[in-house]
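Right after this note come the structures.
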Structure 1
Amino acid sequence: MSTDFEHRREALIGSMYDAVLDASLWSAVLEGIADLTDSAGALIHGFSVNRETYTFHELGRIDPDCKRRHELYHVANPWMRSSRFRAGHLVRSDDLIALAQLKRTSFYDDVLRPQNIAHGTIVNVISRPDFKVSINVERSETKGPFSERDIAVLNSLLPHLRRASELRLRMLDYRAAAQAERDALDALSTGIITFDAGHRVLFANATARVHAEDLSLHLNTGTDVTGPPSVTNAFRALVGDVVRGGAGGAIRLPRGDGGDIDVTVAPVRGRALDRPSHHAMARPVAIALLVDVSRTHDAASALLAARHGLTAAEMRVATALAQANDMSAVAAMLGISRNTLKTHAKRIYAKVGIRGHTELVRAIAQIAGTLGPAI
């Protein structure tokens, strides 16, 4: 193959790895694959076997409306027979179904014919029992079936395409886990705000933002808190104490509707809250807990979590364990099995340095008793 071809191929391989971090580059990558194989277009998609649905797709000169019709009406189609082959095995569409027979299907009428596509080469880039990533490279009837030269080009790209796809799946898994962590924090009835060493807000969950509105406090990520001087000065004093190596403290602030919100600020211990998904800019140094005075046990659980490095899921379990004595009731409250609850509980006991449920309840009650001094 020519030197120019090799340069284009090497540049395309580099773009595959760039696309792991920037999904918008996949379109150009797929167009490049189509160009190297003298094809009309290409697409890559992820398919959940258990759910029988496509979870993502990227298109390179493929009509989005035709792809939408494919996913809505033609998940089962003659070309899907390629899914039974092992990862890395290239399959020509003409080996799955003759073109004359393909033209008699609604899949051809709805998806292929509008794009002037008649031939395809399909390969499972990743093939797991529950999930598959496959690429389709497609061309017109005029171009004809894929040649051995085209197959050789695709085979030379597959190892890189597979590695890039594996990295992308890891990124997607990480983002899903990070979102689940954020959702768990947002589900807490205790407001949580983390600060860096410069007193800047790093993260605030949904409850914290609700309570902040009650206090006319503005929480903007990457900046200091702003609002009424009496409120901001209280936050700055407590956060500043932690930044200087102190233990922080607690204060009770009045809401506009006549109620009160307890604010407790403490150092962040361990690295459970040191997640790039929450703190992209800096490591958290201080954590502020905001809670309605009627829910001090929830705040106590959150403070326990901050002190001992509990995860958001473990924080929810600790809060539930403090509210009920029966493990079955706690499991039902959290929507998890008793075995999952036991696993979380053991981790909590080990991190906190206690021997069981009774000591956990006592620890949370002791913390609750120290929260929210009146001013």
Structure 2
Amino acid sequence: TNPESKNFIPRNIGIFGTVGSGKSNTTQVLIEESVKAGWAVVVIDVEGEYVKMNEPTTDQNLIKILEKEYTVNPEGIKDLKVYVPNTGKSEATTSTGFKVPISGLDTEVLAELLELSEPQIRMLGKATDALLKKPKSETSRLGVLSGENKETQSRPYTLEDIITGLTESNGSVPLIAEKLQTFEFSTLSALRSKLLHLARSGMLDSAKTSSINELPIEDLLVGGRLSILDVSETDDRSRNIGIAYTLKAIFDKVIATESGKEMANGKIRPKVLVVIEEVHTFVSKTNAQKMRAVLDSLQIISRRGRKRWMGLALVSQQPGHVPDELFELANTRFIHQLKSVANLDPVKRTTGGVHEALWSSIPSLGTGQCLVTGAVFKNPLFVKIRPA
């Protein structure tokens, strides 16, 4: 298909299939072809399975198939960067530690991802409001002390600032002006507990990560580069905060500069593809009603990003857990083998223009085979994806 068409990648992609169906291989081929076409590709890698895409396959059978059937010489992606949270490990040959700034997240999104109660949300709001009113010299000392870049130093506060400011001493709390009622101390304790857990993850800007640089968003936006966030050893809550921040930060850059134009750093802004592996662990059908702000932000990124050459690829081996709101975003779909009714039904229900007879073939598809649907195709197609 034509990589210059906004009806393909910018309309967002869904890749669904059970374990062993070839779903991950299809994702890798999409990544390879996008990088080759000059896109900047960012992958949220929850299992650490993409970190060696710079290494060409050594499987002699695959090499023969690629050369004979696809006239492709197997080669790894030359420009690959792997980022890993401070406390995580990666199987990548080389990786760079990173953290994300808590102040870079929308408060509503943060509250949903932390599963805060209403009293906890109010208390966090009071704390961040108080920090926003403080002179810069009194907050975010961590960024300044660690010699980080100007963007980091300009952050109004860090996770460490919030935790410190919510430490109770003799009945008073530095960031809460009014005296707490007795019943509010349990709210304070629960909130601090969640924030301390976040700090332990090494994903955010706490004392633990004071010497670690923020995720360099501008370095992700380089045409022909594959950037992988290896969050395979990060807990779900911290990982999801990392995903939310990365999406928002990339989207902000995309909105600020059109594709093909010069960004503030002097580099040309490329087309962007963000791949979210196992997307049902980010927002699932069971928690969708509690994640309205997260879903709203995804829908805004999808709708506005499409016009500015930013696409999402949502990948899941359990589409039965994917909420309808995410299915609605994926207009181009690669549907691999799905055997269970629970996983096949939601894909079938949300995919238009596919004859009933075609669906009966999905449970028996072989590895690498899939049904492809989307605006660029006149009719749904059964295809076999080449090896990555």
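Where a number appears in this text, it was derived from the coordinates with a stated rule and is not lab data. Nothing here was measured: the structure is a model prediction, and the numbers come from that model. Cβ atoms are built from the backbone, for glycine too; each structure is taken alone.
With Kirkwood radius over Cα pairs in Å derived from the coordinates and found to be 22.2, which of 1, 2 does the value describe? The correct label is 2. Between structures 1, 2, the calculation of relative contact order in percent (Cα under 8 Å, 6 or more apart) yields its largest number for 2. If helix-only ellipticity at 222 nm (-39500 (n - 2.57) for each DSSP H run of 4 or more, over all residues; to 500) computes to -10500, which of 1, 2 did it come from? Derived from the structure labelled 2. The value 0.80 for FRET efficiency 1/(1 + (r/R0)^6) of positions 178 and 266 (r between Cβ atoms, R0 = 30 Å, to 0.05) was derived from one model only; which of 1, 2 is it? Answer for the origin of the read-out: 1. Out of 1, 2, which has the highest value for distance in nm of label points 7 Å out along Cα→Cβ at positions 50 and 82? Structure 1 comes out on top.
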